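Listed after this line are the structures, all set down as structure tokens.
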Structure 1
Amino acid sequence: MKPLKYLIFAFILFNLIWINPGTRFEIEPARLYADDLSGLKISGYGTISTSFDDREFICPARDIGQSPDNNKRYSKDWSTLMDSRFGLQAHYRANPDLDFVVQGVLRDQAYVTFKNSLESAYFAFRPNSWLELRGGRIGYDAFLMSDTRNLGYAYSWVRPPVEFYGWIPIFHIDGADTTFRLNGEDSQWRFRLQAGEQGLMFPIDKVDFDSSTRGLHAMTISRQSGDILLKAGYSKFSFKNEFALFSNLHSGEGYRGLEQLMADSTLSSEILEEARYLRDNLTFKDIDITYLTFGASYDDGDWILQGEIAQSTSSAEVFSHGRMAYAALGYRIGDFTPYFMFSAIRAGNDIRKPLADWSSLEESWLQSQSISIINTTRMDQDTLSFGVRWDFHLQAALKFQLDATKMHSNGYGLYFSKGETSYVDSRITLGTISMEVMF
């Protein structure tokens, strides 16, 4: 984690030094919307998409909040649900300094409910010319593409790179944020602080988990200068609840759980130590999760370059964490934008192996199952993507993308797999055709 910390620190320091000492900062105008947008404005967007893959026992997903079993995706090699979505937004401007925004997004989730589909519901108040306050359900602003993850028309590729965005379970938070905006002579700065909570129910191996968080906070700093946008962020949260399967393994139901084994002084020190390790790392409740990110983009009207790197940490190995990055390059040729992208994620923990001999215990299966769960959640894969975007209309675009992904052994946390597939290296090819519209 230290190298990434140093990089982000260097980014902030470099920009501060870069600014000429004589530069006059001006406050960015608070009236962000033209006068003709007063009152109510309704807008929306949509994605119609079809994906094809070449593997029977591996099912791709856009993010971990989806579920293949609900849609029987293992039984067919194509899906219209992975990337398709529909968004509708109502924006009411009461006066130049006060706005109300509500946005709903209908997309594939394990559980599609009104609460899960409500992406935004907040007020934005600007008490002066450099400060904005928001409260309610607001977008989780920790990454470069946080505001456009669902808005496919806003970026050239079919979807945000799965290795970077697919494992992030948070799209929005219920809370508040504060944004400071400053203008330099050749740059615009934005500082944002967020705090709140997030709650989402999704299945893990067919068992529901309430992923409600506590203590969620995020801080981002971004700098726009001409065609270049730089953004760095830090975020931290913990889970309120325990996953039911983990609770059973801890306390046991009709058998001695990990906690009972830890208390058995007749067992060898090696078994006691491993039981304690498995208990401490096979948990979601109260673990601390952090994201440290840095992203940059360049768009001069012809060339498009974008990339992000991040480090996530977790106080328990069972929650996916590690290092992830992507880089994308595109070039506009009239209405067409061919592009390619490479993305990768590396697990922050090594493959777990047994450290003690539990064969003499009736609960020997508990060791293998606990270790298997920790290894199953690891994410370790690479994807090389090629595609083209065709802007055939001012408010519509057609995209085609081909992804070649390699999953490394015990690194299938971003894909759904059956059988023994996750214990060996594997490859999958995914093709997607999408149409994006705005209205």
Structure 2
Amino acid sequence: MRVIGIISEFNPFHNGHEYLFKKAKEAVGDKRALVMAVMSGPFTQRGLPAILPKHQRAEQALRCGADLVIELPFTYACAPSERFASGAVELLYRTGVVTDIAFGVDCENPAILTKLAFFDYESSKIYTSTLKEKLAEGASFPSARAGAIIEYLKSSGELSEVPEDAIRQSLRRPNSILALDYMHAMDRLGAHFKLHMIPRVGAAYSDSGEDVLEGEYPSATSIRDALFDIRKEHSGELSVAAATMQLAGKLPDKSLAVALAAWQSGKSKLPDLDAYTRDIINRVSTTPEAVMDECAYMGDGLSGYLRNQISDLRSGEYDYDRFMSRLNTRHFTMPRIWRALASLMVGQTEEFIHANSHPRFIRVLGFGKDGRYCLKIMGKCARLPILHNCSDAAELYSSNIELRDQFELNINADNVAASYLGLPHNSDRETPPVKV
């Protein structure tokens, strides 16, 4: 049995994801191959609540070609690319059934990424100092990391046969940076998955470099932006009719139907980022300095920077956009800031990060007919407990403290995100896996 592991956020599930499923099966060469997706839960890698609840996003994937969807725990999902990749790859490895792994890349020559993946540049002083310098100058992380890798290669003489422009082009987008981290994680684990790098298609950009909603394969960012714009145009309420017109053809029909049905019925809503912003301002303003300093990702002076910026905001009516403008700085990327703030809201400390370098459970979010069979096989060979419901986790609490701590942090993350998505408190405890 061939099982293809695919790592994603499906935020939301769009045409590019369906294309990845199709091309991955073609690359494997087995029409009966199963697709196992490991998906972020309530928060994304950029540190913000996902656009739909995790079970609805899992259903989108299942109706569009996935056979089984498992959850990437919060501590890895809302994390820098290295930790995100490490947690996701290890989860796939610990299932005991994944034979292949496929992911999208933003470069014309994926073979360059394969060569780059096995240089130990991260231990180089030249790499680390160049990365810090470029980030301080305001470069995006992909750009800064590409520049740092090139400086390392120049100093070491490695890969001299490949032109600098080709290397820079290969690393210009976040998906290619993630590809390196996926391969690093596989190497560390000794996971001998058959690797399939699928060049991405579509994703149009404006003259300023921002994602725009054009073509058959727009980015997830442009889709989310379009939905938030529709809500603004309709006085804070999402017009399902307008969303249908705007997104028709941009998402697979079955994926769009899941989202529209959820919003139409009131089962969920677009995340209220303005309310989330106001709650963050209150939390930062009332959290003792010592507690905030211990929060994950608050190092390098970020904790003090946030306290100084937010100290005079409580009396003002700050929305998400104005808050973003206020916090924007060349010293810290916005994803880093949002991940730190999400950790503050959820209760994740830096100590927790260091103590949880490995996933402790496999949480099933949904499955289809073939996915059910895959779960039976996993029951015999998985190297982590498989959890279908929250009660499954509770039964293991007394004998597995690491599982308990990691799972309870997940519940905290679900509850924090729930209120902004229009879900009841503790709704995740009562939601079974989606069956399609």
Structure 3
Amino acid sequence: MNLAEAFKAFPDIARPIVIKSDLLRLGVRFGEAARANFRDRDDILFKGSRLFGSDRGALTFERAKLPHQFYLEDGTPRGTLVQTRVWEQSPYVIDHVEDKFTLFWNGGPLMNVWFQPRPKYYERTIDGIPMREIVFATGDKLFLPANRFCEYFVKGKQCLYCDLTPFAQALKKEGEPMVLRKAAEQAAVVLEVGFHDPSFRHLTISGGTFFTKYQGKTELEWYTGLLDSIRARLKMWYPTCFQLAAQDDEGWRRVKETGVPSIGPNIEVWDQRLFEIVCPGKAEYVGYDQWIRRTVRAVDFWGAGNVNPSFVLGVEMAQPFGFKTVAEAVKSTLSGYDFLMANGVLPRQGEFWCVVSDSSLAGSEPPPLEYFLRIGMGYLELREKHGFACPPAAICRSCGLHGTEYDFEYWHGNGPSSRKAESGPPVAAPSTGAPRCPGAPVKGAATGGPES
């Protein structure tokens, strides 16, 4: 199913969603006029420091001067945000024509696009390190890639779709600024500087898994020390999601003491057989059943709607081991959403699988466009069925660049961040205790957890 066929098959889905979904599947390339324009500019947020490679073909680095993301002109002031995933065989091209940047599909123009300005703090350094390597920007969100090292790679147990460690090695080889593990106080200072720009409203903290002690600390001790430093510096938590492995009660209690408002023990793929194939390290060191139990248990610490594991959407169709049909894959993943939401967990719809060249699944074909559209519709329906007024609060449509849950909510949802709500009466808070939508920083910090 190509783009034109998808417009006909799914006439009720907003076209920007269909286009974005296909762009995340197939990537985009840039015409020579666009590249020439970029070479003469330094005001755009270009691809550089990021946690993963995020290109379907050869990796692009900072010196290539290609945009980190772009906005589709969709008739709204903010536009539809899309992650740049470079693939030189893509039918999508962005070029500079008549003083505008235009997105083309198979040679025909679709719509104009624009790019995020380079944040001011990107020009600054801390202890000789560019601040953009400590914390990078995505829309109105700051992202802290706390740890670019994952011990699953050392053990040959890495997730099959992942290029975290190879990408860090590629950055180092390229000569780009790269800090393997971020110093807690440096990270806290850069976040303080970044959040002085009022355009930034959210924070995601993520990194690889390690089992060997680092600086005399276990993984949990190291990460929670980082969180404590950030809270001490900022004196509050902006809407933040901390992504980490599913913890036992003692681990959850320690993370909760930092005050971080939401967590993401990413499940990646719902089907147990596929989880054990795609995520062999997680399967061996934690286990599928244990991962799910711990994720549900976390609701007792953070409350309904504040436990937000993500999925790698589409990896369940990776061949030769994955589902063979769209119907099977959609049914499996939606059943996972349904189970989690029924237990107070509000999963992310998930990041669209990017077939990166340095992963174990390099060269695979992405799922059909139909798969992503049906997942998006199903996720919205289930979220509304379970009373969650909006997607997870630590991300929004202005920073959700590699998934479509926030786009579906805006164009087709009924919550406070929907298009419907822009001109309608205020939306009542949900009865489930789930968060409304992204808002003000969380001042102070609750500690502890449920009574044992």
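What follows draws every value from the coordinates through simple rules; no lab data is involved. In this text the structure is predicted, and so the values were computed from the model without any measurement. Cβ atoms are built from the backbone, for glycine too; each structure is taken alone.
If P(r) over Cα pairs in 5 Å bins from 0, in percent, for residues 238-309 alone is calculated from each of 1, 2, 3, which structure is the one that comes out at 3, 13, 18, 13, 9, 7, 8, 14, 14, 3? Clearly, the read-out refers to 2. Once distance in nm of label points 7 Å out along Cα→Cβ at positions 86 and 150 is evaluated on every structure in 1, 2, 3, the highest one turns out to be 2.
Computing distance in nm of label points 7 Å out along Cα→Cβ at positions 198 and 398 across structures 1, 2, 3 gives 3.5 for structure 1.
From which structure (1, 2, 3) was Cα Rg over 2.2 N^0.38 Å, for residues 126-173 alone calculated, if the value obtained is 1.08? This value belongs to structure 2. One of 1, 2, 3 was used to calculate helix-only ellipticity at 222 nm (-39500 (n - 2.57) for each DSSP H run of 4 or more, over all residues; to 500), giving -4500; which? It was calculated from structure 1.
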